[in-house]
1. Work out which structure the value 13.5 belongs to, where mean count of other Cβ atoms within 10 Å over residues 52-59 was derived from one of I, II.
2. Using the calculated result -14500 for helix-only ellipticity at 222 nm (-39500 (n - 2.57) for each DSSP H run of 4 or more, over all residues; to 500), pick out the matching structure from I, II.
3. Looking at FRET efficiency 1/(1 + (r/R0)^6) of positions 60 and 148 (r between Cβ atoms, R0 = 30 Å, to 0.05), point out which structure of I, II has the largest value.
4. Taking FRET efficiency 1/(1 + (r/R0)^6) of positions 28 and 164 (r between Cβ atoms, R0 = 25 Å, to 0.05) from the coordinates of each of I, II, which one would give 0.60?
5. Say we calculate distance in nm of label points 7 Å out along Cα→Cβ at positions 84 and 124 for every structure; which of I, II gives the highest result?
6. Please state which of the structures I, II yields 22, 19, 18 when semi-axes √(5λ) of the Cα gyration tensor in Å is computed from it.
Structure I
Amino acid sequence: MADTVAGRVISVSLSGSHSFSKATVERIRLLAGLGVEGDAHCGVLVKHRYRVKQDPTQPNLCQVHLLQAELFEELAPKGFEIAPGEMGENVTTYGVDLLGLPTGALLMIGESVVVEVKGLRSPCVLMNRFRAGLMAAVIEKSAAKVTRKAGIMGVVITGGVVTAGDAIRVEFPEKPWREMVCV
């Protein structure tokens, strides 16, 4: 399916340590097959501490964390004032329905970067340490479904530099699409 301009990058962030929040920076460099250069989660194998404890030989499906800025707008009336990078994302987007993407969708960012969508971010208790009640605020439950709104995870297919203002285009995989699950 042809790609379309879906949105833009509003902020980029990274942290060399396993802190919950990441510092907003002018630009990040994505490395193919690894993730964000200088970020604690960069690597071929899993870097998230709880996943490393389970099996340190797992492939790293969480090289890049993307979060929709629309979530900040949704959370503000509930008393959560959150800025880009504070929820641990590397790329804060606007205008892209990240949560509606299927597994395997490709995000073309800026001139050259390609990130393959692998799944949803699994909200964890660290959210409540950051802001009391935040974990419940990013998980919407109904009788039919649980919706996790804490962003998505991807792997870097083609590396390059990402900065605020970069366009994001989406290329959808062939149907049937696979709904995202937590990775």
Structure II
Amino acid sequence: MEKDFVEKTLIIFKPDSIKRNLLGEIITRFEKSGLEIKEIKLVYPDREIMEKHYSDDIKWITNLGEKTLDFFKETNQFEQYLASINEMFGTKDPVELGMAIRVLLIEFMLESPLIVSIWEGSFACSKARKIIGNTIPLNALPGTIRGDYSSDSPISLITEGRCIYNLVHASGDAIEAEREINIWFPQMGIKD
């Protein structure tokens, strides 16, 4: 029955995982979960491909801004953090904040080469995301990649003016995986 749910997902090893020499450990975790690597390559990305990958889709951008603001709302210093965000980015609006974070994320991804890979297996998208953990490493559970190897948080936005370092990207679902695989591996011939 599970064979019916075999899917592909895109995994990108971000600059921080490469600089910290975590590739072998992360790959091992995916392999031990039953996922199988189908394609892998080292890429020196350009701005055009990064802007396609992190699209300017308003829903995604709004979610990015809202997740960031939600993190700060859970602290006892929300008003102070909100003032810092407004001072640094000139806005408290989730859409405008999401757009600013998207720019920081793209800049970060252009800092060094990336390892881009396609993985396949039963429920590959959801399985990979469970292995990776919460997008905000500080909120990721122990035993996940982000929970074990990073404790970064949106505080980096206001203290260092940078995006969160969370080691890897994984497609959110099969539709997103198809779109992303088509961007990074156009020779695969997957249709949008």
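Read-outs throughout are calculated quantities, based only on the coordinates presented, and are distinct from any laboratory measurement. Note that the structure is predicted; figures quoted are calculated from it, not measured. Cβ atoms are built from the backbone, for glycine too; each structure is taken alone.
1. For mean count of other Cβ atoms within 10 Å over residues 52-59, the value 13.5 is produced by structure II.
2. Value -14500 for helix-only ellipticity at 222 nm (-39500 (n - 2.57) for each DSSP H run of 4 or more, over all residues; to 500) corresponds to II out of I, II.
3. I
4. Derived from II, not from the others.
5. Top value of distance in nm of label points 7 Å out along Cα→Cβ at positions 84 and 124, among I, II, belongs to structure II.
6. I
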